[in-house]
Structure P
Amino acid sequence: MNPNDAGIWNNIGLALVHLEMYEKALKCYDKALEINPNYAEAWCNKGLALRRLGRLEEAIECYDNALKLNPNDTKAWCGKGLVLEDLGKHEESIECYDRALELDSNFALAWFHKGLVLSILGRHEESAECLNKALELNPNFKKYLQSYDQSQFDFDR
């Protein structure tokens, strides 16, 4: 392993996140960013680890750094939307999901979370449209909706 390869440190961080070892993952992302501070993917992945640790303001900063480097990064837009959703900033989260969807109209995760936020805001018709689009793109999302009030969604159209 080349200790000066930012990509390797980023990939180790991803593996550690998968193992729910978020603090150790952060150290790997920090090492990757020390080697290459312009590594947008590492900024995005660090944001994910920070979100999982509940360090939401720091996560926003990471997603903003990623987006400064790559304003067309759909994962960074969606990740920032998730953090804003966690912070209860629903309208701002929708703006992030919309930006991700402008870049990739087939990004199921953005459709899914936009639908959930719209439901929270009581915008049920729009929510159903988004959730149905997410399910059309990725039927696996249906299992995640079991904890929500499904009566408002038309999953069979």
Structure Q
Amino acid sequence: MSAVTTGPGAAVLAAVSLMTGEVLAVATFLIGQALISGQAPTASFGQPGVPRAVLGSGLYLAALGLLGVALGTLLRHSAAAIAVLVAVVFVLPGIAAALPARIERNVEEYWPTMAGAQVTAVVRGADKLGAWPGFGVMCLFATVAMAAAFLALARRDA
């Protein structure tokens, strides 16, 4: 069994991703606010939605990391897993713009990575899930992928 795909390995990956994501999110927020100070409107941690958006970035990174591990385990090929993850995060949501409006709205609202990213947004779009329901969709997607990876790994390496 892969050390990262086992329960403790996945938990360590999620914890490290979460801590790294939180440190980077806070640092980039503070640096970004210092750079644009006086030149554009700024935000502070005291404003509504800002703490959730900054801290949600680390949560989103941890969920995305677990999704990547699950894809790597299922596909058993690093390059294929990276390609599929890039497609899931960037390519497929972009293709949604070519779909009919009704379908496009549903894809944009419920596509796991787009829904999960709502936890990193300060202002919610009119046709989007809320921050926590959207992140819940992302977590459910990552959980199903991890469960499939555990099952596949147990069957292949039993």
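From which structure (P, Q) was relative contact order in percent (Cα under 8 Å, 6 or more apart) calculated, if the value obtained is 26? It was calculated from structure Q.
Structures P, Q were shown, and P(r) over Cα pairs in 5 Å bins from 0, in percent, for residues 13-84 alone at 3, 16, 18, 17, 14, 11, 8, 7, 4, 1, 0 was computed from Q.
We did not get these values from a lab; they are worked out from the coordinates using the rules stated. All figures in this text were calculated on a predicted structure; none of them were measured in a lab.
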